[in-house]
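Next up, some structures in structure tokens.
What follows draws every value from the coordinates through simple rules; no lab data is involved. Given the structure is predicted, the values throughout are model-derived calculations rather than measurements.
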Structure 1
Amino acid sequence: MHKRLLFLFLLSIPVLVKAQDHGFKLGNTTLAELQMTSYALDSTAHAVVLNEFGDTWISEEGDLDLKHDYKVRIKILDKQGLDQANFAIPVRKSGGKLESISQVEGITFNIENDRITQTKFDGKTYTETKSKYYDLIKFTLPNVKVGSVIEVKYQLQSPFKYNFRRWEFQSDIPKMYSEYWAKIPGNYTYNITLTSFYPLVKKESELIKDCFSVGGGKADCARYKNAMKNVPAFIEEDYMTARSNYLAALNFELAEVQSFNGTRTRYTKEWKDADHEMRIEPKFGLQLKRGKEVFKEHLENLLNTTPDTLQRAQGVYNFVKNWFRWNEVYGCFSEIGIKKASDAKTGNVADINLALTAALQYAGLPAIPVILSTRQNGYPIEVHPVISDFNYVVAQVKIKNNVYQLDATDPNLPFGMLPIHCLNGKGRAIPTKGDSYWTELKPIDKRRQVSLLNLTLQPDGHFTGNLSLTASGYEAMENRKHINAYSSQAEYTKELGNKWHDAQINQHTIQNLKDLDKPLIQAMDIEISGFDNLNKNQFLLDPFFIDRWEKNPFTAAERLYPVDLGTAMEQLFTLTINYPQDFETVNLPPAVAITLPNNGGKFLFQASNIGNRLSLSSLMVLNKPLYSPEEYHYLKEFFNKVVQANQQQVLFQKKGAPTTSLK
């Protein structure tokens, strides 16, 4: 999955050299930059970073906070680039500590009356509270227009040194040059990694003697200098996991600090250390010990009457899943505790799934928690434990040599199915005893939809018939969730009619809405108005009005990261139309057959006419949840064919009538 990513450890021994100037000079924009109308390497760019520089170090004053100087010069190329003048700087807060921004400066450069003019920012910022973990410091530069060059600089001060300062060489707009310096005292040890598809044009280090002095002790510093040039904009497409997995960036993780009195504090531990800490953690391991009997009185009858271990596990799972209502908060640590969450019948992910794990253990089943990072949170580091990488926990139980992974936060999830947002590579299973281990997070089913539409063309031009929709696997789960969001089935049916425009739905039935282990089946009678542009001799039908691929989800010229669907996919649609003897079909859509390499999938589309019956079928199969970047162009062309076929319409006209264009 990561074979094209570049991970570099930048812990080389620095050489002693003289310090250099800190990046580019502000206020030095050129006439050529102001006269730029496009970016040669990306004609679609709305703006481009001309130069960017960051410098981070640990202060010798007070609480030894981290300090980070940042400056950037940006060219505005069109109206869509004007939002680059709106800055929103995230500042963290936790445990009574918070980051701060100071020394904010900004200038807007324009050409007015054949002269370069400057408009200075007044320095006024405002704070927007986003969550209990971070705020945004916001400001907007003045007099920004198409063609402007803008410059900004500021200093950030942070009490959070664990991740030093992540530097992103890539963003939503291209960067012509981006450089980052990091000055780290010798008594601080960081693991430093680069994630990138693009090479560094600068990778230097230097030794600065006696640069860090605290309480009489002194340490040399290593200054690391890294730069990239001509970095393209990061384009997010459908079916990708977190952008942090692929964005060109330099990452830091504090491994150890040696105090001047000789003591060492290790931050990067081995898994055996993390296992012990998790087992004695009040919001994790201790919750499992305390929560085993929380549901004792509710489960006693089930346990006494269900000797089969799989049925017992299913019963416990269904009870816990229906007992709680998830508060939509992620986390691998309990927020209010299993007991309080049980009383309130609500809680975060850990409150619910640790309760599930404890209940399964009380039922005599070998259940253990599995911590994981969701798809939008990024991949966790595997070589050593970084618990902050994880933001979710599920239960895992082994029964009769089968391993089941369980999430009780969604009432629409059947036993053994994880939600799509959990399908993100591997999770870390933490047993009560013994070593923790990595476990695959795999879908137990595909996403499958079968649509059968049978119609009869009536003499007055409208169609009548019936429609059957059968969903299974992840498609059924998501459909149930969608249907249950409505206050009544009648409201849902009305929404379908509105979605399908000219369709009138009658006798709508839904089977297995509550039986999660069976396919979800919808059946209905349907009437569709034939569109003929006031020409009574012709009728036009859009066969894909139920559901279609409106556009290709893959539009980039190339894609350097995988296409991650989460699950395999299968969609089958068949249409049968009986029509009067005095009508005929005109110009049936051509057949399409395309396959993906390595048995990756297929798309088959065919329309045929026998007597007065039209038959149309469309089958799309994607056999894999994950496609490599090398397979991207095949997948892109595959969906071009799918979209083209989904735009086809069927024309009926009276025999002998002249063919006219319908729009």
Structure 2
Amino acid sequence: MSKIKNSTYPKPRDWDAKVFSMPNIPRGNGFPETLQLILISLLANTPFNTVIKVEGSNSNKTLEDLCVRLRPSGFVRKAEGIWQVTPNAKTWLESEDNLYLSALLNANIRFYSEILVALKSNPKQISELQEIAKKEYNLNWKTKSEILARLNWLKDLGLVAYEDFTYLYSITNLGKKHLEELEYVLPEDLVSSIDTTKGEEKLPVSDWAIDMCDLSSQELNIRKTSIGYFPGSLSSVHDTVSDYLLMMSNPTDISKIVNYSIETYGIKDTSTKSLLSNLNYLGFIERKSRTHYKTTELGEKITAHNYELNFACCIHNKYSFTFEILFELLEKDLDSKQLAVISKVSYGFPSENKSEINKRLTILRNARLIQEFGINAYCLTERGKAFCDKLKQFGYQKIDQNKNETEISDNQINTDLDEYLNEIRLSSRDSSDPDRFEKALREGFSLLGFKAEWLGGSGKTDILLQAPTAPRYAYSVAIDAKSTYSGCVTEGQINFDTLTDHKLKHKANFSVVVGHEFQGERLIDRAEKHKVTLIDIERLETLIRWHEEVPLKSDAYKKIFMQQGIVDLEVIKEDRNKVIREGKLLKAIMQCLSNESNDPVTEGIIQPREIYHLLKHHEKFEPAPTLEEIKFMLEFLSSPLIACVSSTKEGYFALGSLTDAKQKFDFYLKACSTAN
């Protein structure tokens, strides 16, 4: 064995670039011995499908399997479909210096030397080390397996000792000496989150990849929300995809692809077919026959230009809320939970899917566009900020997942509304600050036109709603807000007797509980029995969005509060459809009158009956508008306040164009907004 100077030890990756897991290879008589066996087999050109027998282990893994497990930690790599030993791994093999091996592990894996740091002060049990990993390094491993794997490697390298009767691990003298040679990360270093892209003069991205970000509104809207299947870890997804594309550089039979997937990732043929479908959707491969696939020109670009940012551009091109995350982080730092809410409220995701958000965050982190900041939060890197500037040439917009089928609205996202809805969703799961949810609901119900008063405090309801109408027709609603960390409101969290007391104290007509979601049939049964209305966040958000599109009067919303148990929004559909129909009729009549303005025969003057004949077969009306409806709308448009239409004995005529009418309505809208 020859000792290698610590000055030539491998330079550690940035913390964010390090992998989470130790090499998952059989331990046998010791990890270093197994590793040596695998690397020597690889250098000897052993067929990849050969089972490597490890003394002291029952493992039946092939050389291919073992290489896949070693690649993330920097011992092997794959080039043009061939596994190779890395230069650093060769250096260790030739020197047999296990301290160099330790340094190589530390260079590529999180929380390796940091364990030695933790043990330096005093011996610790596994549970204590797991708690340090979680609280100080934000490594939320659910089991102790990753901590144990590190400890076993450190034991085999002579750096840590174990006392079985106390279950304590301690650092050895060799470990203390070796720690002086290693670089390690302290918890306070993570808070500062060093940005490795600072001072970067040029973005590592190809022009063709930038061009893929230039999407039309239609192309933006048709992107999928769920990222397709990729085998292995997402932290190495670019390498995984590249390996498949290199294999399919010539037409390749699906049986060969399936066998490769089984041997490399241990996945079933159905998973391989899901991967092929995803690669095809991304435009990386194409089907050349019933059983053969081949890499496309775009796929060849991915393998030829090995930029993580190129791959991220391809993902953005096909999957929504990818680079849009960058623009959200440009405004403020956010965590995955907040981003999941934003994806649901503002970008058309069917639910708050943290799994989908984490996939995107991993891809953006791989491209070094974002970095972790503090506990669970993310911020832009300098590269991310520069890339946002690059994207601005294509314009930036949020996707309106609530396209208005009524054509009354202009299909523009109301940013303020999104912020209100985001806050309602986030606060509904902030159990540490119930006031936050109550205040958010007060704003939410105010958007529906109610006078909403936040009361809170012992013996009071949280929010009291008053319908904005004459006392004779007014009604009030006692709102109780339930925020829970999990998002699920259960029966044990609602005291129905207290709700009854609140309703009586405030002389309210209705009692309502609002929560993220309600769980359990017994809870719903009890709510029905006590005449309590349950409104979850999904339905409240829908109600608010509907109101922004088609505002209803408070008497329509009374139908919501008259229900018991989980509300059904269908009860106000008839009221909505009536307003929508009136809006369509208003527009259609104005168009009729405007179109007739230049008619030499009618001279722009027509009777209600003539308008009826023009509109009765109109595709937008089912059933056709009645003569009474048309007369009522003409009287409204010709009223002194509106004055978009006038009349003579011969009939009605337009006093301006549709644009003129719109401007007048906009003026009254602004006047009302100013008054509010």
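helix-only ellipticity at 222 nm (-39500 (n - 2.57) for each DSSP H run of 4 or more, over all residues; to 500) computed as -14500: which structure among 1, 2?
The structure behind it is 2.
Once volume of the Cα convex hull per residue in Å³ is calculated for all of 1, 2, which comes out largest? Please report the intermediate quantities before stating the final value.
Working: 1: 213; 2: 234.
Comparing 1, 2, the top value of volume of the Cα convex hull per residue in Å³ belongs to 2.
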